[in-house]
1. Here helix-only ellipticity at 222 nm (-39500 (n - 2.57) for each DSSP H run of 4 or more, over all residues; to 500) was calculated and came to -16500; which of the structures P, Q was it taken from?
2. Which of the displayed structures (P, Q) returns the greatest value of distance in nm of label points 7 Å out along Cα→Cβ at positions 155 and 187 on calculation?
3. 17.9 is what came out when mean count of other Cβ atoms within 10 Å over residues 43-50 was calculated for one structure; which of P, Q is it?
4. Which structure, out of P, Q, was Cα extents along the principal axes in Å derived from, given a value of 78, 43, 35?
5. To test your reading of the models, identify which of P, Q gives 2.1 for distance in nm of label points 7 Å out along Cα→Cβ at positions 51 and 131 when calculated.
6. A value of 0.70 was derived for FRET efficiency 1/(1 + (r/R0)^6) of positions 59 and 75 (r between Cβ atoms, R0 = 41 Å, to 0.05); which structure in P, Q was it taken from?
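Every number here is computed from the coordinates shown, using simple stated rules; none is lab data. Since the model is a prediction, treat every value here as computed from it, not as a measurement. Cβ atoms are built from the backbone, for glycine too; each structure is taken alone.
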Structure P
Amino acid sequence: MARRGFTYWNRKFHIYLGLYFLLFLWLFAVSGLILNNTQWAFVKSKPVDVRSELPVTTPQTTDAFARAQNVMRQLDISGEIHAVNRPKPKAPHDLFFSVVRPHYFTFVQVDFDGGVANVRVRKWGFWSGFARLHTMASMSTRGQSMFRDWWMTKVWSVSVDAIAVGVIVMLCGGIYMWWQLRPKRRVGIICLSLGCVSCALFVIGLRVLFM
């Protein structure tokens, strides 16, 4: 059996890595398409607010973030804490925080003296929630630091990093395979140059837009 070199294994790796990432890339592409075309009839959906008033007990801790986590456990709320006391709660409420999930947001105002939590859940339709997967990068804020506190967003974050690294590896492997095809180099250089120019114009346009 002939010795299998880098070219052989690069081709195999490129193919199977592409198959592994297929659904992830489709998810990214479809959610991005929907996010960019929210005017489509099947995507349009008005959020529905569901309000409730639930009893709570006062946590022993005085830290606002820890209090929010405690109240979430009492009310059986799961998700990523988006912000605590931003904006600051108005009397008689002592604590305000919001919790994010792809399909709905939960806003909680707590009056510890009265032992009551006012909960407002804003629910979105399926496609609106699906589109939010494209931007699912919510992070909790605590002081000057930002971090993720929900296990689902931690898994999502690691998955996105892995996909990004995998795509970079695939692109490098693809460039290597193209360069091995001498008759295709000229056409490839033209396509690569056009892509670089288009990307540069796009980046310049974004800089002008946000200046």
Structure Q
Amino acid sequence: MRAIVIGVLWGFALPAAAMAQPTGPRIHAGEGIGSIISEIRGGPIWHDPTAKESSAALNGELLFVSPVPARLTAGLDSVYRWMLEPRVHLGFTANLEGKTSKGYAGLTWTTMLARDVFRPGDGIRFDVLFGGSVNDGKHDARLPDRKDLGGNLLFHVGAELGYQVNRQVSVSFFVDHDSNGGTARRNQGLNSLGLRLGYAL
């Protein structure tokens, strides 16, 4: 599963750059609360599919506006601009069956693969994210239904492929991976996948 996650990240990164379009959810500051928060996403998650901790979970995430001012990237080609406009994210995945839950934070890069697919104003969106996570795992390899993650602080990576219904609403397929990257003696990483709804402010 770890190889699949990495493959998804790299498999979409190049086409995303090649086909980027200047549309989709708002990246930079708007008015009111939109001057801080860009988007809200969340939905049901299949935690650790087909593995020791396979269970149901619920995910929620806030995406904040990009810390990079729009004036610094306004003149760049959209093929490259998305790489320089990451948004800060803050999220959680709460396990509904008593397995490992986590909170996470990091950066999300968003680009549009296509626009006006089925009707004017819609599109296909791709996101890649990187950061860190903190979990409440038990880290005991002897337990039959819990993984030894090697620690409570892990690297967190993920990707998301979504349909942008309009500039505000989206539905997407989400996959992420948490591990210590081989920095601890044990590294039984966690994967998850699910569906998320998004609403841009």
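1. Answer by label: P.
2. Going through P, Q one by one, distance in nm of label points 7 Å out along Cα→Cβ at positions 155 and 187 is largest in P.
3. For mean count of other Cβ atoms within 10 Å over residues 43-50, the value 17.9 is produced by structure Q.
4. Working: P: 78, 43, 35; Q: 55, 34, 31.
Structure P accounts for this read-out.
5. Values: P: 2.7; Q: 2.1.
Answer by label: Q.
6. Q
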